[in-house]
Structure I
Amino acid sequence: MSDVEAFYERADDARFLPTGYARGPWDADAQHAGPPAALLGLAVAPRPGMRVARLTYEIRRPVPLRPLTVSRRVLRSGRSVELVEVALTPDGADEVMRATALSMRAVPGSVPDVSPAPEVPGPEDASPAQFFPVPWEQGYHTAMDVCFATGSFLETGPATAWMRMRVPLVAGEEITPLSRVLTAADSGNGVSAALDFHRYVFVNADLTVSLHRHPEGEWVCLDARTMVDGGGVGLAESALHDTKGPLGRGTQSLYVAERA
């Protein structure tokens, strides 16, 4: 495994090599879904003058720690709206993650700005926190700074967590504002777990991120809560913030079951 200080190294325009920082907390051979989601977000590449407004991911199976090839195709290209499909395929395996991205034409100053003021305590008022115990030294848990304004990884229930990338998404490349949001957004289910993760699994099979404005700054906040039905279906929803204020929403559909 590479010792590069980034989630990925770029092998060529469409192929990326994961590092140990992409490893998730549950399986030593699988990635946390946040970095692959951000990698697909990077591949959306909206036309000049357009901005990503919504991404919907289907997580077909865990993303392995193998080289990944990104594919892209345009589904619709209009004057004001563009719809793009992007997908990840590991070497020697079937496609593992797919996303559709809706981008819209953005013209600064063309309409009144209706944006709420900050609604959660900022990162300076939150407490640094360790991830729950992870049995390997390097992974997503060491690549992210996390501070909790309310809740924690070791408590069940709603939580307000600020997250910041410690390493770039791709080695030698500047981190984009969208990458910062997407790398964090898949953690809503984890920070706001409604059930004890020692007794239950709660796996998200999808992720939808909607943004009403462009993110700013290094920190992303997930003001998150999880709801679970007794039949084993749940929903995690996160109000997404930066230090300027609310910027969007993230939702995850959950499969919930007692551990075997």
Structure II
Amino acid sequence: MIVTTPEKPSARAEREAGRIAAELGCAFVPRRRDTIRGLARRRADAADGVLVVGEEEMRFAGIEGPPLFFHPSMALVRVKRMLTGDRDALIAASDVLPGDSVLDCTAGLGSDAIVLSYAAGSEGRVVALEASGLLHLIVREGLQRYRSEVPELNEAMRRIEMRRTDHLTYLREQPDRSFDIVFFDPMFSKPVLSSASLQPLRSVAEATPLVPEAVEQARRVARKAVVLKEHRDSGEFARLGFERCRGGGTSVAYGVIRLT
């Protein structure tokens, strides 16, 4: 992978691209007049893709499929609904309250972490883990840079603490009962193929299945509950010991292990 800038970059964009390239340990290649495809063809180290870093956004262009970039996606819609008094399904299942601390073990593009951060409020805390270095970087930077028209959403994004690590390693290192809620949203065992926003994610995310030890560690670390998000037809709830919540009309369901 290589890092470059948009066309006609500012000095700030070039500095940012250089900083990101150094963090990732890959080459920064000035854009000049090249297209992204042209850079990818000319450089052997671009075989895995090209990360384009601008002042406001970064976008990863892989060899195949649509580009990957940060956007709050459905979190924007969900927070807007919560602002009008609607109860979000994840918040209902996890019972996150203002001031709670939440560990999101599988951050992905950060949509659920944003909703959890909004629910936990300014006195709460959300730590979001992502094992993929590229995905962690894109989401970490996006949470700080993206500006919506909803101040409460922007505040919720800024409060999230991103960590680059796998969840089992992180859980093993945490003291007993150090978070109120531990949340898992692994890649679904039965993919929702109609979700276009998740297609670029699958090419870079760590797709290892959830193991029983992770659930046991989560039970030790959580004070209130451990929550699993999965496909409504998944057998993971039964396999891992979660009580499935009543679902709505979507393909998503939640399972809960209550500890209090």
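We did not get these values from a lab; they are worked out from the coordinates using the rules stated. Computed from a prediction, not measured in an experiment: that's the story for all the values here. Cβ atoms are built from the backbone, for glycine too; each structure is taken alone.
Of the structures labelled I, II, one was used to calculate helix-only ellipticity at 222 nm (-39500 (n - 2.57) for each DSSP H run of 4 or more, over all residues; to 500), giving -10000. Name it.
Working: I: -2500; II: -10000.
Value -10000 for helix-only ellipticity at 222 nm (-39500 (n - 2.57) for each DSSP H run of 4 or more, over all residues; to 500) corresponds to II out of I, II.
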> If we compute distance in nm of label points 7 Å out along Cα→Cβ at positions 82 and 106 for structures I, II, which one ends up with the highest value?
Replying inline: II
> Can you tell which of I, II yields 19 when relative contact order in percent (Cα under 8 Å, 6 or more apart) is derived from it?
Replying inline: I
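Using FRET efficiency 1/(1 + (r/R0)^6) of positions 34 and 178 (r between Cβ atoms, R0 = 41 Å, to 0.05), single out the structure from I, II with the greatest value. Each step should come with its number before you reach the end.
Values: I: 1.00; II: 0.25.
Comparing I, II by FRET efficiency 1/(1 + (r/R0)^6) of positions 34 and 178 (r between Cβ atoms, R0 = 41 Å, to 0.05), the maximum is at I.
Upon calculation of Rg and Dmax of the Cα atoms in Å from the atomic coordinates, which of the structures I, II produces 19.0, 60?
Numbers: I: 17.6, 56; II: 19.0, 60.
Structure II accounts for this read-out.
Could you tell me which structure in I, II was used to calculate Cα extents along the principal axes in Å, for residues 58-169 alone as 50, 45, 27?
Values: I: 50, 45, 27; II: 43, 34, 22.
Value 50, 45, 27 for Cα extents along the principal axes in Å, for residues 58-169 alone corresponds to I out of I, II.
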>> Quick check for you: by distance in nm of label points 7 Å out along Cα→Cβ at positions 66 and 210, which of I, II is greatest?
In response: I
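Taking 3.9 as the value of distance in nm of label points 7 Å out along Cα→Cβ at positions 50 and 242 derived from one of the structures shown (I, II), identify that structure.
Details: I: 2.1; II: 3.9.
Checking each candidate, the match is II.
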